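Structures for review follow.
Bear in mind these aren't lab numbers, they're just calculated from the coordinates by the rules spelled out. Quick caveat, the model's predicted, so the values are computed rather than measured. Cβ atoms are built from the backbone, for glycine too; each structure is taken alone.
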Structure 1
Amino acid sequence: MYEKEFSKRLCELRLEKGVSAREMSLSLGQSASYINRIENGKMLPSMGGFFKICDYLSITPAFFFQPKE
């Protein structure tokens, strides 16, 4: 999965959960703009950060990378 698709998938999953990027960032213990920077393609999370994102979204890492049908 390329960076652009990663960012788009994160945004889709976050919106399905019904939370703002700011709320999610703060819940993860990050700065208020953390998720926004990932969704805008300005950065990627660390591996640990990715696992925390998956936990927050209540999904597995494998599900994150499954194409949306």
Structure 2
Amino acid sequence: MPREDRTASDWITAFATALGTEPPDQATIDTLLDLAGTAAHASERTAAPIACWLIGRAGVSPSDAQRLAEEI
């Protein structure tokens, strides 16, 4: 599929499949975007993707991570 025709949902689904996992549901996506926004606005934009990586590495749920991020 050409890049200009690929939606974020399409890309996320393809990437999840390549990783051997299920794509997140819409509620999880929304929470991850909230977490990324919290991280980016609390420091620098680069904190957003790193925060998402850290919760995956730590095995913390996006909603729990969002609560922790808001405390920081």
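For the read-out helix-only ellipticity at 222 nm (-39500 (n - 2.57) for each DSSP H run of 4 or more, over all residues; to 500), a value of -18000 was computed from one structure; give its label from 1, 2.
The structure behind it is 1.
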Distance in nm of label points 7 Å out along Cα→Cβ at positions 15 and 55, calculated, reads 2.7; among 1, 2 the input was structure 1
Taking relative contact order in percent (Cα under 8 Å, 6 or more apart) as the quantity of interest, name the structure among 1, 2 where it is greatest.
-> 1
For 1.19 (Cα Rg over 2.2 N^0.38 Å, calculated) the corresponding structure among 1, 2 | 2
